[in-house]
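The following blocks contain the structures, represented as structure tokens.
No value in this document is a laboratory result; all are computed from the given coordinates. The structure presented is a predicted model; accordingly, all values stated were derived computationally and were not measured. Cβ atoms are built from the backbone, for glycine too; each structure is taken alone.
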Structure I
Amino acid sequence: MAALTANRNTPQLLDPAPAPRRGLAAAGAMIFAGAMVMRNAAGTLVKGSTATGLVGAGRAEELVDNSAGSAGDAYVVYAPGVFRYANSAGADEITAADIGNVCYAVDDQTVAKTHATNTRSPAGTVEDIDELGVWVRFDAALTKAALS
């Protein structure tokens, strides 16, 4: 899939859902509601993308336009938890055998099985899959521990 160009209705697996959180938006960030949100090395939030140095944080709860702003000029309201995003295809397609493994961000609505020769950052862990996509658990501490 391609990166988002509008808000997205991203389903959530209620288990129960943690309360939404708030973090600083990165400089130049444009994050659509429903997008996968990741934390960069500076601690600010960006949309999911093929990049290194990020870790999945959750789902954006509202549109944030900090495209003309500096880091911290806007806040991102996001929710950790389990959300369904699109699955990659071919060799990067996530299957039932990958449940419990780390998955990687391709863009702000797609995850993949591999880090593509260290060009992708970890989004979260695979909770489940279905015919509509991959259920990803967003918990930065759990994701970092799984990579250790």
Structure II
Amino acid sequence: MLYSDKVMDHFTNPRNVGTIENADGVGEVGNAKCGDIMKIFLKIDDGIITDVKFSTFGCGSAIASSSMATEMIKGKPVSQALELTNKAVVEALDGLPAHKIHCSVLAEEAVKAAVKDYYDKNGIEYDPEMFAQKHDCEHCG
């Protein structure tokens, strides 16, 4: 079987779909080569992510990765969201096919982009190195 039950579950019943009006942080990342676009919205109170929503245009793996990533950071401190790795997303989904790993990378980058937006809007200092894009497109296409 190509996809795990968890991937299928998060694809057919994605969690946290939608947008947040006046979100505290919004991150949008895209991959022109494979056409996936992911947008993450964060609501943050006292440094805790109280709500998170996503809107993803892409394949089943992209949707499942977005859904799982939002579940993993909801209710957590912002600092913990920054530690989310695509590897952790893949493990939580019980694996992704090799040519779909880039979808989990997009999820990680969308979360980081939303946190960066939150930091920028609130004048919070950060190390730009934390937000360096690591996406390469070797798995796409």
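Taking mean count of other Cβ atoms within 10 Å over residues 55-62 as the criterion, the top-ranked structure out of I, II is I, with the highest value. If relative contact order in percent (Cα under 8 Å, 6 or more apart) comes out at 25 when worked out from the coordinates, which of I, II was used? Label of the source structure: I.
When helix-only ellipticity at 222 nm (-39500 (n - 2.57) for each DSSP H run of 4 or more, over all residues; to 500) is calculated, the result is -12000; to which of the structures I, II does this value belong? Show your work: numbers first, answer last.
On the way: I: -1500; II: -12000.
This value belongs to structure II.
Using mean count of other Cβ atoms within 10 Å over residues 7-14 as the calculated read-out, with 17.2 as its value, let me know the right label among I, II. This value belongs to structure II. 3.7 is what came out when distance in nm of label points 7 Å out along Cα→Cβ at positions 63 and 79 was calculated for one structure; which of I, II is it? Going through each structure in turn, the value belongs to II. In terms of FRET efficiency 1/(1 + (r/R0)^6) of positions 71 and 103 (r between Cβ atoms, R0 = 30 Å, to 0.05), the structure with the greatest value among I, II is II.
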